Structure 1
Amino acid sequence: MTHTTSLDKFRLDGRRALVTGGARGIGRAIAGAFAEAGADVALASRSTAACETAASEIAEATGRRARAFTADVTVAGDVERLMAEIDKALGPLDILVNNAGTNVRGPAEQLTEADWDVVIDTNLKGPFLCARAVGPGMAARGWGRIINLGSIMGVVALAGRAPYASSKAGVMNLTRVLALEWASRGVTVNALCPGVFATEMNRQLMNDPEKYQDFVRRVPMGRWGELHELTGAALFLASDAASYVTGSSLFVDGGWTAW
């Protein structure tokens, strides 16, 4: 009988994972960590060149299969096509990370209907469509991990973030609902909720010293997060180490939500 250690439970050998928005930032970091843990990874993005570059770098660094796919997660037909292509290239998915996201900032009275729609469609509709596409197959096979990218904005508010905060609050409750629906069939669904991290989406804040310091003052640890500080939490939720964790939101925020 093979002895399994606690550290072995974090391995993803033989697993196949999809990370949407995987070309850069948080998605790129998570995909790389999964490959380092033994998984084959699919990266999906609307940016073909960046996605192919990221997949190539991951494959070269880890020796795992890494494939790039182009898709718009807000379109049901595109999601179905994406899943069929991944199944053909890598096999059935075991892990889904719904990371693709966007943000439009501004006072509510200045935001347009289109501003609202693009954020809600990408951040909330996209995870629903992707989870709906792969969850039943995972349940039929008796094992699956779905990780939705939430945010501290799902439980706290900032002025000028109406679409984003609303979408992330929705992601957290979508996570709970899906967890309840699939818990008895071996599929866990959790939300990973970052605080302020140095990503492309936050570049305009990082480049504004006043706004940057305003955010730092809200973080008990006194600094922004680095991308590598998210990967351990993602790996935990994707692995057998989190086999009894579902419907939860894991905050990686330097203590922001502890205030």
Structure 2
Amino acid sequence: MEGLEKLGRWGLASIEGLGRSALFLVYTLIGLLQMPFKIRPVLRQIQVIGSGSFLVIFFTGAFVGMVLGLQGYYTLSKYGSSSALGAAVALSLIRELGPVLTALMVIGRTGSAMCAELGIMRISEQIDALDCMAINPYRFLVVPKLLAGLVSIPLLTAVFNLVGIFGGYMVGVVLLHGNAGAYMASMRASVTAVDLKMCFVKSVCFAFLLVWICAEHGFWVNRRPWGFGAEGVSRATTSAVVASSVAVLVADYVITSFML
């Protein structure tokens, strides 16, 4: 019976958490539609999410592209298909690695900070103070982060793809003396509008998921079983990073299965 009680408590807590996350999303979307709309908080969050993550995305994209160029050249050259290196690098980045790795890097850099920031505001009762002053905390705290993520992450994904393709070119053409014309021609012939659309859809969905999950974990840190304090914030941050990363990977499979 004790095992059934634990299972029941876990099931009830899971259902409560799902309902709380759904209500959080509903209140955030309602705050998104309220007027007047202020652009300055959104621009500040774009600077935090976009500009702050640029160097991380740049170097990650460069080295991922270089690895793809190196591995792809040696693999394709065994079958006499090294001329298709450009297509292999570009499609790998645009369809999968670009949006997924960009989202994961932003989760590690910005999503964790977002969760910790809101968690500290909750335990220091700053969010409760906003409620007392009749200020909608969803509109004031979460909506700018959501809009900034929807703008910044697709742009960061584009930077990742461009830098990765250039990194593959530097390794496959400059370092390994491949054919520059074949690299560019195969890439132009293989990359279509459908691939670019898939990349954009994935980046927008990943941005939505990571902001929603990370912000919700911090916003309602007091409702979780880890305690109301520094330990609760730290464990909520860890849980937010893990949950949003898994959600990105699951969403990647779902979107790919529908759009291929």
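All of the numbers you see were taken from the coordinates with simple rules; none came from a lab. These numbers come from a predicted model, not from an experiment. Cβ atoms are built from the backbone, for glycine too; each structure is taken alone.
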**Study point:** Which entry (1, 2) yields the derived value -0.49, -0.77, -1.21 for log10 I(q)/I(0) by the Debye sum over Cα atoms at q = 0.09, 0.12, 0.17 Å⁻¹
**Key:** 2
Check your understanding: For which of 1, 2 does helix-only ellipticity at 222 nm (-39500 (n - 2.57) for each DSSP H run of 4 or more, over all residues; to 500), calculated from the coordinates, equal -13500?
Key -> 1
Exercise for review: For distance in nm of label points 7 Å out along Cα→Cβ at positions 11 and 251, find whichever of 1, 2 sits highest and give me its label.
Suggested key: 1
**Study point:** For 1.24 (Rg/Rh (Cα atoms, Kirkwood Rh), for residues 91-178 alone, calculated) the corresponding structure among 1, 2
**Key:** 2
Point to revise | Which of 1, 2 leads on distance in nm of label points 7 Å out along Cα→Cβ at positions 115 and 139, largest value | key: 1
Review point. Which structure, out of 1, 2, was relative contact order in percent (Cα under 8 Å, 6 or more apart) derived from, given a value of 19?
Key: 1
Practice item. Using the calculated result 23.0 for mean count of other Cβ atoms within 10 Å over residues 35-42, pick out the matching structure from 1, 2. Key: 1
